[in-house]
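Quick heads-up: structures coming right below.
Just so it is clear, none of the values below were taken in a lab; they were calculated from the coordinates. Everything numeric in this text was worked out from a predicted model, so none of it was measured. Cβ atoms are built from the backbone, for glycine too; each structure is taken alone.
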Structure P
Amino acid sequence: MKTNLKIKVQALGDPTRMAIFERLERGPLPVGEIARGLPVTRSAVSQHLKVLKIVGLVTSQRAANRQIYRINADGVAGLRDYFDQFWRESLQAFKRAAESSLKERP
């Protein structure tokens, strides 16, 4: 796996960052709305968003006096491509194993 992809996967390995990322699936949100209901402070959410932004999974845009965060489609595309390739290769290996097993039967 490419280093950049590994960093993105590691970033999402943190449960709080994953929860933040999942909230952004529904659309762009300001920090306050992202933090609502999470078991961490708004400041901690901002730090997690900073990590997600650094690894390229989210972007932000200033709107009046607040930052609005959204999922970075380009950043997520690399992850999607990796997992698509991973599953293709896994399914092909399973198919080969199944076909080999059928050939070995009497």
Structure Q
Amino acid sequence: MNPLVLYHLTALLLLGFGLFGLTSRKTLVGMLISVELMLNGAGLALVASARLTPAVDAVGQIGTLLVMGLAAAEATLVLAIILVVSKRYGSVETIDISKLKG
């Protein structure tokens, strides 16, 4: 089997695990980890495509660095939001946050 296909299948597997984790997790931290897993799959696909095709390697590396920067910024913002939510509601579980008062 072609190595590019194997890398893309691995990236697709990471995407699937991330999507499953995002839909099945009950805490905001678990959801954050699942989104990070999906972004890692996207980075893997970019690097593998740039490395194993006639495209310039630098393009895939720059794309992956952009994905990593986006993941770092997203993680920083979401962790700040999680801190505010945990102070306000006393929990980081989505079921406790989504209940209406009254």
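Given -29000 as the derived value for helix-only ellipticity at 222 nm (-39500 (n - 2.57) for each DSSP H run of 4 or more, over all residues; to 500), which of the supplied structures P, Q does it correspond to?
Traced to structure Q.
Any idea which of P, Q comes out highest on mean count of other Cβ atoms within 10 Å over residues 49-56?
The maximum falls on structure P.
To which of P, Q does the computed value 0.95 (FRET efficiency 1/(1 + (r/R0)^6) of positions 33 and 65 (r between Cβ atoms, R0 = 25 Å, to 0.05)) belong?
P
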